[in-house]
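Laboratory data are not the source of any read-out in this text; all were calculated from the coordinates shown. Just so you know, these numbers come straight off a predicted model, no measurement behind them. Cβ atoms are built from the backbone, for glycine too; each structure is taken alone.
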Structure I
Amino acid sequence: MSLSEEALTGTDSTYLISQMTEHDLLEVVEIEETSGLSRWGWAAYYAELQGQHSRLMLVARLDNNGLHGDGHQLAGYIVARLGAEELHINNVAVRENYRGRGIGQELLNRILEEGKKSQVGCAFLELRAGNTAALALYEKCGFKVTSRRPRYYTDPVEDALVMIIRFERNA
């Protein structure tokens, strides 16, 4: 089962949401490193691509015609897994110069649709307590804060907020 690609038009670029490939990993890691996420690194993303949840690894591609003017092909990405009747959103990141254009929300919406199609009961994620932009995005998409995990993150040490969105199941 694969996600269909669909072009999205931002303020000055066209984006295409598609499944991540191993050719995307260097840029994915670059985005990860500049976004303050807990470090996964190339090997972890590669291993995830080889697993059963690779369809839940999406990227937002720029222009679909080679490199964008800033030398990048990717504006952002999202990685999730299905398990224990829930969708766990592991990482969502958008390059700083492409934030505020709806890319993160579109990536998140696509993954949530996959969770609903898979008939899981909910989706959850953790985020740094001080990440107000991510908190606003997740709340806009329907997530609610359910708990706090003290000192969950390192480098720097910070609490995590756990957020959940519940799905209605079709009978």
Structure II
Amino acid sequence: MKVTRTEIPEVFILEPKVFGDARGFFLESYNEKVFREATGLACSFVQDNHSRSSQGVLRGLHYQLKQPQGKLVRVVRGAVFDVAVDVRRSSPTFGKWVGTELSEENHRQFWVPPGFAHGFVVLSESADFLYKTTDYYAPEYERCIVWNDPEIGIAWPQGIQPRLSEKDSRGASLSAAEVFG
């Protein structure tokens, strides 16, 4: 597994070894030992989630104040632009973001640590998005930062007209949001 550190040191892009031929391909999507050795992280994943979204759907920027979730995310069909935003006020990278394209072709995975808001926009006709979490979903602790907050300044891909849920369209600005200390 190849691990690429981003501008925010705690966020990684992971690329598994893919073995392919004319028949198709094989890859190991998760191996605890390999993940730990490659990243230095000892994570316990407790929940797997699968979402399907159509082109232009933008989900996020979500995080949980209590029961914060680390997320290991990947796309098995289609393509998305995936983003992590540091929402730890005491962090030197508070309010900074990193993003990458995840697709069925590049097989990349993205590690979004606890203490980060997470979101993605679907680039393809539709996308199947899978993610493992380090804690359980707790809707009472979930918070949302608006996707286009100018204070964060995410460079979302051009030409996409975002389609948002009601909840996501009401996201707070970073300056008004409840964040980690």
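Looking across I, II, the calculation of relative contact order in percent (Cα under 8 Å, 6 or more apart) that yields 17 traces back to I. To test your reading of the models, identify which of I, II gives -8000 for helix-only ellipticity at 222 nm (-39500 (n - 2.57) for each DSSP H run of 4 or more, over all residues; to 500) when calculated. The read-out comes from structure I. Of the structures labelled I, II, one was used to calculate FRET efficiency 1/(1 + (r/R0)^6) of positions 46 and 134 (r between Cβ atoms, R0 = 25 Å, to 0.05), giving 0.50. Name it. Going through each structure in turn, the value belongs to I. The greatest value of percent of Cα pairs over 17 Å apart, for residues 110-149 alone among structures I, II is that of II.
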